[in-house]
Structure P
Amino acid sequence: MHAYPYTITISSEKGGVGKTTLATNLAIYLKAMREDLPVTLFSFDNHFTIDKMFELQKRTDDTADVHALLMGAKAGEVVQTGQYGVGFIRSSTELGDIHERFKGPMTLTRMLAESGISGIVIIDTRPDLNILTQNALYAADRVLIPVKDLPSLENCKNIFALFDQRGIDKKSLALIPCLIDSRIKFEGIFKDQKTLLRAIAVNRGYRCLDTYISKSPKVESLNTNPEGKIYPILTHARGTEVHGQFMEIARDIFRSVDSTRETRACLYHTWLLEKEAGKKEAYLARLEGLAERCLVCGALLADHPGDRSFYFETSDRSARGFLHGSCVSGMLCSTLYGMQEHEPAFGAARALVADKAARGVSLLMPQISADACTLDYRQFSMAGEQLLQKNVEMPGFEEGAFNGVHDRLYLLLNEALAGFEGALRKDSWLSVYPVDPNNPEAVLHEESYKAIHRLQKHFGELLSA
């Protein structure tokens with residue numbers, strides 16, 4: 001059965017609000033309260049607190065870190081079991097080159113959906129809203145936003161605004177007052193920090209957890225000691241108020257986990273599978289609409305499947321199919337240079353034409369008038385830049401007479417563009433695209449086919465201008 005994680009993201013644009021303390025200790029409490037539940041933790045920040053807290057022994061493989069995960073490494077290769085039974089992925093200082101890979105906001109969601117990681121994943125983010133933080137926010141089933149003062153509360157609006165821009169339900173977002181100094185008291189109805197912060201948050205439409213995290217000298221000392229270690233609250237500060245607060249936060253998380261039937265990763269993966277199924281259906285439909293023959297030589301493609309080096313499509317999409325590479329190069333050689341196969345220079349000219357045709361798109365537009373029949377031939381790069389244009393006279397075409405030179409061209413045009421009573425369809429044209437002869441059907445896959453239709457649209461706009 002496929003495993004999908006329940007993802008918790010800890011995020012705030014304000015530094016020093018207790019994000020990493022919350023992330024690391026929450027992981028330990030969750031694991032301690034449900035020992036059979038996998039809990040995995042990683043960070044996009046580069047302070048290496050997670051490594052220092054959980055690493056049992058230094059790994060010699062220094063590439064098994066969060067950078068490797070984000071670059072596509074399998075979760076099993078980078079997740080290691082650390083202290084207290086918590087799984088973690090080592091931090092990295094080399095995340096600068098990741099941003100190009102994470103242009104889309106749902107990239108991390110897809111990675112988590114396909115990672116095979118189960119249980120709970122906790123992501124500690126940097127104090128900014130870069131593309132990695134945004135991915136972590138959109139991937140989360142729960143987002144905990146630590147706030148300790150008015151500036152950190154003010155910064156929350158940017159996270160909520162991101163969810164509004166993407167149309168994502170903000171129910172996953174929750175503020176948690178952190179590092180609350182119980183010695184600070186106020187006059188009036190807002191008697192202390194947590195009451196004031198909650199009141200302002202509620203007034204702004206933000207959801208706040210019922211509990212909070214107190215400021216504690218004992219907890220702060222866990223990060224600074226002669227041994228240079230970082231100790232968890234569960235083992236070294238059980239007598240503090242903060243211990244009970246983390247217990248309550250963990251219980252709140254478990255209530256949410258238990259009531260979640262399908263996590264974000266699961267829902268997204270289901271959507272991806274449905275999307276892929278739709279792509280497959282569309283691909284099969286495109287295969288069914290293809291011409292059975294090479295329209296230049298007339299041979300059945302099923303009988304002669306080799307050398308299917310070109311794909312053709314008419315402007316009105318009424319005719320589509322594959323053409324043999326040798327047929328196209330021979331046809332273009334005769335069309336562009338007026339040469340016949342028995343001529344000595346035909347082989348060299350054909351090789352030159354074949355090379356150029358394999359690197360661009362050929363556009364064939366017959367121009368039929370009362371006075372003459374001509375072909376407007378153009379060649380474009382795959383980026384849509386025109387490289388060549390040539391007008392070719394087509395003597396005898398309208399009468400259906402072959403002249404020994406343009407026979408292949410006439411056959412192709414008549415087969416692809418013929419309309420009522422043998423006349424060519426008005427304002428129609430034919431485009432011929434190079435494809436991989438070892439896998440010609442790949443041109444009909446979703447992204448490749450979209451690229452073709454972007455070019456078709458470009459050609460149509462160019463010709464109508």
Structure Q
Amino acid sequence: MKNYDIVVIGGGPAGLAAAASTFENGCSSVLLIERDTKLGGILNQCIHNGFGLGHYGEELTGPEYAHRAMEELKEKAPGVDVLLDTFVMEITPEKKIYAMNKKDGYFEISAKAIILAMGCREKARGALAIPGTRPAGVMTAGLAQHYVNMDGFMVGRKVVILGSGDIGLIMARRMVLEGAKVLACIEIAPQPGGLARNITQCLEDYGIPLYLSQTITSIHGKERLTGITVSKVDSKYQVIPGTEWDIECDTLLLSCGLIPENELSRKAGVPIDPKTGGPFASESLETGIPGIFACGNVLHVHDLADNVTKEAIKAGKAAALYVSGEAETTAKDAIDNPKVFPGKVIKPLNENEDENNEDGNVRHMTCIICPRGCRLSVKLSEPPVVTGNSCPRGEEYAIAEVTHPMRTLTTTIRVRNEDGTLGRVSVKSKGEIPKEEIFQLASKVHKTIIDAPVSVGDEVLPGVVATSST
């Protein structure tokens with residue numbers, strides 16, 4: 001049996017930050033367990049930008065954020081042991097961990113403290129209870145993201161998105177850049193569920209219609225999806241009879257929410273908060289079982305990886321203090337006085353802003369510079385006058401948007417490995433490029449095959465840099 005002071009379960013942004021934090025706070029006996037073959041978690045398939053502004057002070061793609069976190073772990077916590085391709089089967093209240101992998105088989109680990117950092121998963125079709133057949137072509141947006149970004153498989157050509165969560169919005173854009181036609185984004189609520197900046201840069205930029213207060217009431221097709229039926233819903237989310245309309249499509253991506261991954265937690269008897277789907281936790285992020293801490297999306301679903309990292313650093317410090325005896329357990333507080341996590345703030349769409357703009361001299365837009373998504377107004381004078389921005393970058397964005405719109409392309413490029421097989425790495429344009437050049441550059445990248453090895457930051461084509469490595 002292996003013995004560690006602290007074991008961190010999950011090697012995504014939460015696990016990486018928590019492991020580094022435990023080591024920085026004086027705990028040298030730390031094990032990080034990840035079920036995938038490499039660290040980084042879901043970030044590895046999130047090739048889009050929008051990460052890192054809060055924690056690193058610059059905009060990164062998901063793979064770049066993961067790379068930074070892994071480099072920090074090596075630098076700040078070189079003594080942390082890492083087990084990859086290892087599946088944790090069970091944990092106990094006594095902090096025994098039962099795991100298995102190809103090398104060691106089934107084995108046991110004993111810990112003085114455990115940090116849960118398993119992340120979350122998507123709601124699948126079974127949780128949504130959509131009537132109809134079960135043809136190929138119906139999958140979660142995250143699964144499609146893995147197929148397209150990691151495996152290089154195109155999942156369909158005529159696509160509909162159900163739900164307006166951020167993953168679905170981002171995949172809508174991704175599918176268009178890969179040559180698909182995204183016919184609609186269907187949202188049951190009266191307002192979109194994703195960040196306002198993603199509505200702008202993923203739907204509006206590509207002319208993808210968003211239908212609010214509607215849902216899918218039937219799926220058609222036997223071997224392959226052939227279409228769906230959409231119906232309007234009332235204020236209580238009940239289908240309104242007689243409002244049905246059909247869309248012909250071959251692919252349906254589900255983006256209807258995330259669920260904290262807590263099967264291990266439940267087996268261990270960790271009390272779960274029905275509101276968040278994650279464990280009850282104290283201010284120090286200790287769960288209802290002494291010595292078991294939780295952070296990141298396993299605790300509650302976050303909008304930003306930056307906030308996951310911030311929370312994980314706190315959990316790592318608390319676990320280290322617990323193991324050293326400098327802090328007493330707060331497990332009782334997790335039940336009696338649990339920490340309250342802020343819910344997601346949903347901003348309604350401002351569909352009627354232009355009604356009082358009869359002469360057309362004011363343009364309204366959502367700033368995409370940061371997740372705040374400020375609603376901007378630009379008076380089309382000389383020079384333009386911007387209001388609504390909370391920072392100078394917002395003003396710069398608004399003026400550029402009305403004069404020469406700019407965007408960053410994120411996609412993947414094929415790589416010929418040394419053994420002759422083809423792999424894939426994520427890339428992005430080296431800075432912003434004119435919006436009208438996005439498709440031209442994407443086409444050039446897709447037609448190109450480069451040779452391995454490739455490292456993060458390598459310029460693989462003029463103006464195109466790698467954001468992941470071979």
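Nothing in this text is a laboratory measurement; each read-out follows from the coordinates by a stated rule. Bear in mind the structure is a predicted one, so any value in this text is a computation, not a measurement. Cβ atoms are built from the backbone, for glycine too; each structure is taken alone.
Of note:
- Here distance in nm of label points 7 Å out along Cα→Cβ at positions 88 and 144 is compared for structures P, Q. The highest value is that of Q.
- Structures compared: P, Q; top value of distance in nm of label points 7 Å out along Cα→Cβ at positions 48 and 368, i.e. the largest, recorded for P.
- Identity of the structure behind 206 (criterion: volume of the Cα convex hull per residue in Å³, calculated), options P, Q: P
- Answer label among P, Q for the case where helix-only ellipticity at 222 nm (-39500 (n - 2.57) for each DSSP H run of 4 or more, over all residues; to 500), calculated from the coordinates, equals -12000: P
- Comparing mean count of other Cβ atoms within 10 Å over residues 24-31 across structures P, Q, the highest figure is found for P.
- Read-out distance in nm of label points 7 Å out along Cα→Cβ at positions 32 and 280, computed value 4.7, structure in P, Q: P
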